[in-house]
1. Have a look at P, Q and say which one yields 18 for relative contact order in percent (Cα under 8 Å, 6 or more apart), as calculated.
2. Tell me which of P, Q gives 3.1 when you compute distance in nm of label points 7 Å out along Cα→Cβ at positions 214 and 246.
3. Out of P, Q, which structure matches 21.5 when mean count of other Cβ atoms within 10 Å over residues 38-45 is calculated?
4. Between structures P, Q, where is FRET efficiency 1/(1 + (r/R0)^6) of positions 70 and 206 (r between Cβ atoms, R0 = 25 Å, to 0.05) highest?
5. If you work out Rg/Rh (Cα atoms, Kirkwood Rh) for P, Q, which one comes out largest?
6. Of the structures labelled P, Q, one was used to calculate FRET efficiency 1/(1 + (r/R0)^6) of positions 110 and 286 (r between Cβ atoms, R0 = 35 Å, to 0.05), giving 0.60. Name it.
7. Which of P, Q yields 14.4 for mean count of other Cβ atoms within 10 Å over residues 166-173, as computed?
8. Work out which structure the value -3000 belongs to, where helix-only ellipticity at 222 nm (-39500 (n - 2.57) for each DSSP H run of 4 or more, over all residues; to 500) was derived from one of P, Q.
Structure P
Amino acid sequence: MRRVPLPARLLVPLLCGPLLLTAACASEESPGRRPPPAPPGVTAAAGSATSVHVMWNRASGDTEIAGYEVYRGRTKVKDVPGGTHMVDITRLRPSTTYVFTVRARDTAGGLGPPSAEVRARTPAAGTLDRRAPTRPGRLAAKAVGNRAVQLSWEPSTDDRDVVSYDILQGGSKIHGVGGEQTAAVVTGLRPGTRYSFTVRARDAADNVSPVSRTARLTTAPGAGDGRGTAPTGFRAAVRRTDGAYSVELSWLPPRVDGVITEYEIQLDGRPATTLVWGGTPPRDRATHGFYVGREAGVTYRVRIRAKLPDGTWGGFSAERAVTTGG
């Protein structure tokens, strides 16, 4: 069967629709200096009765990001460096709902538009509470490729509730997850590097448990394939409608802490297009289809990878082959 590359001109009209945006769409804007884009994948979760943990993905595109500004309502509450994609907002009120947005700032001082709004409600403080949660148990670390690690632990207990867990690397907090979670994925690591991690629990009164035992590991050297950060359950099929063929894809996003907003599709081993979700990105099975023409008997090899919340590319999914009219 004959293999032909997917015509690039067929991708642009499809991907400039209401759900997906691409660089091709942006290129229609007037020339000149552009502000950095809004950070995607913003989330917010209560860390205690008086704090909220805000996370976001690296702003996409080629603009060099110097820093991010975090807003509570219309008030700027934090400035963080461009390499940081999470922050704890403290001194909040218990039992209160807050709205947060994030803006990117480039090296020339240009400030981009605000991200989508996210909301988080702090839990009630309750009566006077001076008892800290117990130490998280049996912390385990498993390398996921050479740039990520998966952590898991046994839950802490508290006389009231565990609200969140802090993830520490070398003694410094680098992440936070909700109290119902007992696992986390840390990305953006360096190949061939030794790391040490600990976890501690936090209750609504901001009492902090002793840190867990230390989990140490060394990431694999070299480029690696990042399979642990690849989309799974990848499927591809051909559909024929009114004499034309389209390739229909579906997959499960990689299991990472944060939201996946961007994917790259490769056809026959070459990048075909980048998908950027303009709406709410799916956390469960995602689907996407694209037109490939009217000719039967053409075979395409297709695979997909995700851009992780820290701005690095994850591993590729399994490759699937489909044939039009087959």
Structure Q
Amino acid sequence: MEGTTVQRPHVRTALACSTALLLSALTACAGSAAADTEKPTAPRGVTAQAGSATSVHVMWQRASDDEGITGYDVYREGKKAASVDATKLMTDIDRLTASTAYAFTVRARDAAGNLSAPSATVSVTTPAAAPADEEPPTGPTKLRGTAVSGRTVTLSWGGSTDDVAVTSYDIYQEDARIHSVPGSRTTARLNGLTPGTVYTFTVRARDAADHSSPDSNALDLTTPSAPGAPASTAPTGLRTTTTAHGEEFLVDLSWDQPDTGGTIPAYQLYLNGKLTTTIVWGGTPPAGRATYRLTMTDPPGTRYSLKIRPKLPDGKWGDFSAQRTVVLPG
């Protein structure tokens, strides 16, 4: 028919294939344009501390990336020895050999699988094995410290003793180890903290046989708030007393209430980092120092970490108090 073009089947198929190939190419180009090809920065501030004759504690500072860090890989003599997620800035490398020199580097990793360049290499030598070391070190004493800024604190303590030798001191924040220093040091500087926050620190000594000492005294430090930030709403002066009562244990809490500009109608009580109960006053909320009794039925020797936070007049939950450790008496 005049004016009509008849398209044969093989021509239609060829055009369809060409269109598909064109779309595929355009999609590939678009995907390439959006792909994350930028490597993270190399971790800085890497340190390695022998925690025992067979383990080394490796720490580093947070790296940066245009899309975000997803994890870190730790290498020993160029071979991957450990991987951790982005929330962790330290790890223990175990199953090492006593009296041996090791070299470590750290690389950051992003979601696209890009690896940073290796960090600077840090070297450490594990101490000699101490097979006759059966006793843990004594606990560090007189832990004290200062909040240098909103993100930095310094700590110092009285040294521990051991029947062989103290190889390291481990610093804990709310029962999580956050730093280690050699056994020859009794000071530490902690960075990367949050302004306007209450921190509770303890220190433990460790020997070459990997025995840990009892905790030092707990130290509460509050980092200064950032300029213009709201004042802290954390309860202060939290104290606990534990007594046995038949087959139960009574834990009596008392604390100074924060100035929130209004009445505090309730508090949340956390045990071991988990919300356990909400304290709601039966009548008029108390003014000044508040008290609460917690009944426990766990076996003697059970250990808890405990902290509270207030409900503010606007209905939001305020800042956490310092943490306290409770051990049910035997």
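Taken together, the values in this text are just the output of simple stated rules run on the coordinates, not laboratory data. Source: prediction; values computed, not measured. Cβ atoms are built from the backbone, for glycine too; each structure is taken alone.
1. P
2. Considering all the candidates, the number was obtained from Q.
3. It was calculated from structure P.
4. P
5. The maximum falls on structure Q.
6. It must be structure P, since only it matches.
7. P
8. Clearly, the read-out refers to Q.
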